[in-house]
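Down below are the structures I want you to see.
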Structure 1
Amino acid sequence: MQNIEYRINQTISVEQFIDLLTRSTLAARRPLENTEQVQRMLDHANLTVTAWNGDKLVGVARSSTDFSFYCYLSDLAVDESYQRSGIGKMLVTLTRIVAGEEASLILLSAPAAMEYYPKVGFEKLENAFAIKREK
């Protein structure tokens, strides 16, 4: 396996983020054609954990948190050629550590990832609601 380096709140460019999402399975569910919106997604996340193989971004966990009660993990993406090597699990672990033990980690799963999240410690909930975005 490659020597993967994990970084907390490392600034990444919108181009790096879009490139990674394209190399993962998230591209179809994110507004990648709207770079201004994607930039705002990066700008307003207050906890980002990234995985690097040298200077190549190979994984990201992008979250919003109050570091006290909740942490919403809005994106967990790993380059498809690096999947099944523990990177996603480590991104989740580091997110939990930085968010703090008092904070619950919450996410919305893509249908294809429903079997993955219990393997990295998530419990499936039946009591959540959403108002979907209009754009």
Structure 2
Amino acid sequence: MSERVIDWAHLEREARAAAARAYVPYSRFAVGAAILTADGRVFTGCNVENASFGLTNCAERTAVFTSRASGDTSDILAVCVYTPTDEPTPPCGACRQVLNEFGPTMRVRTICRTEQRVDTTLDTLLPGAFGPRNLDTAGNG
């Protein structure tokens, strides 16, 4: 089976467009994300802030939740995250954990307003991650 070619230029455009839709009245830190699923679909997300700051949702998680809510059940192959910074910003810990659930070895690209890019993999960003395999699904725990 051949590896799917990732159209990073398309994912970058989608992540930037998603950032423009962010609801960030408090931080003014608009983040956009685009994920590519194994069936070739692209889903986007933006961060959505809330006056109760703990209820804010990040762009990466919004993209994952959108894919699932849309009926996509395939693994995530790649995520591209755009931040309005001078250097690329990686996903936060909570986003890494959620992404891990749907593609522990996915490719990750972070981009920023200065056109810098950082390419890595999720398992590099989240080594030794807790995941479904750690749960005792047989009920023996």
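Tell me which structure, out of 1, 2, gives 1.7 once distance in nm of label points 7 Å out along Cα→Cβ at positions 36 and 108 is calculated.
Among 1, 2, the structure yielding 1.7 for distance in nm of label points 7 Å out along Cα→Cβ at positions 36 and 108 is 2.
As an exercise: P(r) over Cα pairs in 5 Å bins from 0, in percent, for residues 68-115 alone, calculated from one structure in 1, 2, equals 5, 20, 24, 22, 16, 9, 4, 0. Which structure is it?
Considering all the candidates, the number was obtained from 2.
Among the shown structures 1, 2, from which was the value 22 of relative contact order in percent (Cα under 8 Å, 6 or more apart) calculated?
1
Have a look at 1, 2 and say which one yields 2.1 for distance in nm of label points 7 Å out along Cα→Cβ at positions 12 and 28, as calculated.
Numbers: 1: 2.1; 2: 2.6.
Corresponding structure: 1.
Identify the structure, out of 1, 2, from whose coordinates semi-axes √(5λ) of the Cα gyration tensor in Å was calculated to give 21, 19, 16.
1
Every read-out reported here was derived from the displayed coordinates using simple, explicitly stated rules and does not represent laboratory data. Given the structure is predicted, the values throughout are model-derived calculations rather than measurements. Cβ atoms are built from the backbone, for glycine too; each structure is taken alone.
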